[in-house]
Structure P
Amino acid sequence: MADFARYLRLYRVFARNNLVRELEFRANFWAKVFTNVGWLVSFVLFLKIIFNNTNAVGTWTEGQIFLLFGTFILVRSLMDILFTQNLSKIPELVRMGTMDFVLTKPVPSLFYVSARYLSLDELGSLFGAVGVLGYSVWLLHLSPTMAQVGAWLVLVILGLVTLYSIQLLLMTLSFWLVRIDNLTALTDTVVFIARYPPDIFPALMRFFISFVIPLAFVAAIPASVLLGKRDALPALLASALIAAVFLLFANLFWQYATRSYTSASS
């Protein structure tokens, strides 16, 4: 309990420092916010163009697709606010030798590299996700039960844990590969698969994004539960198992990588 309180105090310090940094460059902050909102609006318009020419994509109607997309953007924006900037700096820490200082700090290195920065300019995407979700509920005239909403929220959190674990696994490879800028771009491309319904892909691809790189658990499974397409309890159990396994594996892989690290000066 004492350790948790210590980490919470440290996280508050990180958050305050990030807020001060953003306030120093307000024009840049608002430019990023509006850029993120503009990207979101462009994809919404793209979906509207698609549904002007069809009634469904796979087995998903327009409102259901918007619910899926809104869920994905919610998870992705939380990931970007909390973790993406942190994890993307790992290759630079290794390449520049700054990882030496991280590993000698009196806090677990994984906590430090995961929580040091907050990307507050991604709040635009977060608010946009809420707007898309509200629009989907209006299109569907959706009236979910409290149990469905609760299950959806838990699944969103588990989807965030899974997404964090996948990205941490990939970024940890930088201890050996060092220059993996292209892999970072590839990670973003792969993750965006999660905004599409799994049933539009061939069977082998569906298996791959469900169990090998479980992107279906990021948005499609939570959206399916809220829509009543899938029972909540099996989805919760499967999502919790996937998140736990990937988080454990990512943590063990990080520990192995840091033990193998010999510092930039060696």
Structure Q
Amino acid sequence: MHELPRPPSDYSVTSLGKLRMRAAWRTETLHANSSHRLYWITRGQGRVTVGGITRGYGPNTAVFVPSGTAMSVELPAQTQGLELCLPPDPDVILPAGPFHLRVSNIEAQTSLTSHVEKIERELAASAPAMTRALKAYALLISAWVERELTRQEGAVLRDKHHHLVENFAALMEKHFRSGAGIADYAARLGITATHLSRLCKEAAGRPAHALLQDRVMHEARRLLIDTDMPAREVAEQLGFSSAAYFTRAFTQATGQTPSAFRAPTPRASVSVSVL
């Protein structure tokens, strides 16, 4: 058992500025989380990919990503806002699929900001009955989501072809470790590999094989950095036929060999002169 222990999936609130301080690959390449994510962007603009669909975002945009959904998000320097993580809870009713809402109603903007900030304060205080309080605020956010989706102000509707891309993204999340190629995914969807790649290009700006490579390489980076698993075992975990093939693919995708990527950045030496 090589994987290092992780903190349990739970509530958290993180500023987008703090997320931006992490290695870019952790947010900007395709990955999935065990908890739900709600991004509340209050300033700036960029792009977010959820379930194989890439869309631009601007100020006052709420993006919901259900647990287990492949996603990536760009966080340019001027972007401000919050990332809320919510553990799956059958009592807190949230949409089964993602949504992307431009929230124009000022009262709705204020309410969401208030709910998220109260969760942040509750987490910081760690007071008695914190679990109940967090669940109460999560229920308020659940109600906010339902009301805003009902209001349909600023909702970004999906193109009918996007359903195929979303189905591909869901299959990819389940099977990206298997070594399956795009032809295998296309066959499962009942379409040709060429058609699948064209749909992905239209929906995400990248063909299907690029999305698959992005997801595999994110996991490769994660395993190399977050665990002590040898590179040959990382290759096996991700369905590569050999460690050498994995090294070539990783180097081509990232510009570094697996061992160089894993190696800690050397600290600059400081010379001291005695006068």
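Each reported figure results from applying straightforward, stated rules to the coordinates on display, with no laboratory input. No experiment lies behind these values; they were computed from the predicted model shown. Cβ atoms are built from the backbone, for glycine too; each structure is taken alone.
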| field | Among P, Q, structure where relative contact order in percent (Cα under 8 Å, 6 or more apart) as derived comes to 19 | value | Q
| query | Given a computed value of 20.0 for mean count of other Cβ atoms within 10 Å over residues 121-128, which structure among P, Q does it belong to? | reply | P
| message | Out of P, Q, which has the highest value for FRET efficiency 1/(1 + (r/R0)^6) of positions 57 and 193 (r between Cβ atoms, R0 = 35 Å, to 0.05)? | response | P
| One of P, Q was used to compute helix-only ellipticity at 222 nm (-39500 (n - 2.57) for each DSSP H run of 4 or more, over all residues; to 500), and the answer was -14500. Which one was it? | Q
| message | Comparing P, Q, where is distance in nm of label points 7 Å out along Cα→Cβ at positions 49 and 81 highest? | response | P
| message | Between P, Q, which one scores greatest on volume of the Cα convex hull per residue in Å³? | response | Q
